[in-house]
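Take a look at the structures listed below.
Here, each number is a calculation from the coordinates, and none is a lab measurement. The structure presented is a predicted model; accordingly, all values stated were derived computationally and were not measured.
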Structure P
């Protein structure tokens, strides 16, 4: 049986650079072979087929696939041959670290192994060793957003307190909406998964409309209550609050955790809440959606149901969302566990602000 292999994802820049290597008459045959292996892998071809086409072994194909996934284009270069390598001095190591964190190369927005080796006058292998020892990964970048909410600490203490010590005789619900969910249909049929080939689909698609989902995640049971709507307004949110109120035991208080969307604070919502003494709203800090437990469930919905789904209409999408909620409640629901204390969160955010030199002003 052929061995299944994950497809390599190639950026437009990677593909252009690899194709340039194949076109250049100065490219060594060994490097051209490796570039061809990676390009064929990016096209979704099986390892065995690549090995046959390039006249090499499956072991070699796996090797260069792995090297590329780990180090990008630099991974296709030869590692230093055996023998006594040139020793690195403490000053050279310090120079490399200083260049990495304080300088930007003229040729790019960030350092690569090959660029650093060129600037520092050492081998690519030595650059990797220095970066690995210092846990530096210049090729990676993450996004972040630090909340500047003036009531950040108070809101964190409030919400985390509900997670870690929920009140007796009460239900704690994490509520939010996932808006503009697209009903996407592919332009051609899916190519099914089979040994030696991952599932494949066309990159282009047809838009068949959008819908929105309001969800309430019960932190004590992990079950979800949902409402799929055509629009996303205060009216739809208020209708969902009414649904929650009708669907929960009247003898229990309701503590609802929300973000700061304007639809959650309209006069109509406030007027209705005034007649519902058992309902208390708790707002997360601004720019702190990670504090709302339902967000993790939305992530599951996206990964397990919507992202790979094919929907010929909004109706089909709505049915799939309801099906996923029912399946989750029947088989996957489990109590929500929050482990990081409010004090630890506040301290880490303060450190981040100091590191980023953020004053806390709105």
Structure Q
């Protein structure tokens, strides 16, 4: 599942159909199973993409994330009775999560303590996929989806300006190790740095301890790591047998005034866990890479650099529902979309007054699909 960067916007007339379809699908899911079932689906990159495809958005575009979450946000704020809210969004809207999170307490009845936890989880997820997972993709989209029970997921997306590709991160755990339910995109095999893997636990604990060293000693450790690294780079370039296997984070770190100030903040806060370290303001990619370099070259604890993109299955079949904005597999068909909305609406309204036959009929439709369609082949 690749997500190439696409320009342009969805035409307003098409967006109206997409929104109507999405709203009816969401209403049926919430009515039949509750909002937690919707959250469970959106946490799965494949299900998320299939939902995007079935309402007519480009089947493989980076816009899949921004358009679908935008539509869901609009639905959730207009219909809080559905039991979920979407916060944040693309660009500067991502920074509005703490401000918008107030609505979780008033509209969904989530406790203030839980709301604070969701805000902190949002901050941690953003820091995780920028500083602790350094894969060449810069985050530009961040949304939090929370339901009335207090459960939440985070969907965020980054772009790689060189390859013109995007990848989407699905997060459901407030932790640095294995926080993702999945990552959608192109798997590069190895990346610069990946401290979200289970095997990075020792590295995380080590850099947390290192961060509490006096600033002068910490600066010396970085300089010592630099001095050890440079000869190995020369050896690597001139010999078929380098002294150390070079990794993405193996490049000298400039001990700048900005880096010193950031390291001083770590010393002031004295984080007791990797998660506390991540939430210190200023602990960005350069700081984490510097600490990882010291952990590796001075203390002999290397950092993983394995890419962990998952969900390579492409849910292209769902794009056949009403077509796609990009014309794949055929141009978006508004008549089919409108008829689909009417069928879903009719089934839902009848179910609400006690006639569940229409919804059961929709479920039976799946049994008529060939076995290979059921299994996503």
Structure R
């Protein structure tokens, strides 16, 4: 294979979150395969008034061996043109532009349009979400601009391919490659060891809800499920580990209304990379009771740690978690969620599901993603 000059345009350290983690891990894979990789990331990603969390920045050290260049201002047209020209003149063989929300379409699309003027660089759109989980009026206008300025697309779920087609009038090449394993969060610890470090009662079993808390992720459904009387027969608690991206009041009211204060542990903060393994090691089951979804990085963290999952039958989640094999696929309502949790503990499904997760995760190697990206533009 020829050594390629590859540039990834998108979120990376010092910014935090799932897209940044994906871009950095993808860059490491390309480096491992012998290519040269630069990441162009933001000097300004979101204006503060548009960002719902406490901070956009990561507390983690910059990843080793990655050349991350901060150049892009997401709200400055002159900057987009300047950055686009700079990348154009570098003549990378391949430019990968991840896409996840309409707000970014003018910035990413403009830079792509400048790059393509060199008539050399192939531009691939790596689409996490074509239509956001929380839609806005921007979704009717902006995505099409991004789509017009990209040569080909790779999506992380089949449902996203359908969404891309709504904006693509030229039937450009498209391919699906499932979200690879997030394998950079450390090693699995013994369950009791992780519980001790987190000061958890070792007599209890734990279900984990992990990640940013937003309405579409269905934490309210999971809390209502935990109030089910059937679950009280088990020594069981729910860990909620993640920063609120909305008012926490409604969730606290559900906890109080159902008298489950003693069943729910709230870690209301962004979990840094070096602590992720503690939460996944301590739990038995990872719950993703989403109301809408495409795919989820949390699923791929769970696979890395070989943890059974409970997901809802929305978007692409059911494509990734085989029902009754690596966990449960249920409808997004409290009764079905609680029934699955009850079945998991009442019928001692953990050992079987863990073994199946160990086998299933082999499908999600990062080489499959890089292979798909290169193949779709004939590199």
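Can you spot which of P, Q, R the value 23.5, 78 was calculated from, given it is Rg and Dmax of the Cα atoms in Å? Can you show the working numbers first?
Details: P: 26.8, 81; Q: 23.5, 78; R: 21.1, 66.
Derived from Q, not from the others.
Computing helix-only ellipticity at 222 nm (-39500 (n - 2.57) for each DSSP H run of 4 or more, over all residues; to 500) gives -13000 for which of P, Q, R?
On the way: P: -13000; Q: -15000; R: -10500.
Only one of P, Q, R returns -13000 for helix-only ellipticity at 222 nm (-39500 (n - 2.57) for each DSSP H run of 4 or more, over all residues; to 500), namely P.
For which of the structures P, Q, R does the calculation of Cα Rg over 2.2 N^0.38 Å, for residues 41-104 alone return 1.28? Kindly include the intermediate steps, with their values, before the conclusion.
On the way: P: 1.64; Q: 1.15; R: 1.28.
Label of the source structure: R.
Out of P, Q, R, which has the highest value for relative contact order in percent (Cα under 8 Å, 6 or more apart)? Intermediate results must be reported in sequence, preceding the final value.
Values: P: 18; Q: 21; R: 14.
Across P, Q, R, relative contact order in percent (Cα under 8 Å, 6 or more apart) peaks for Q.
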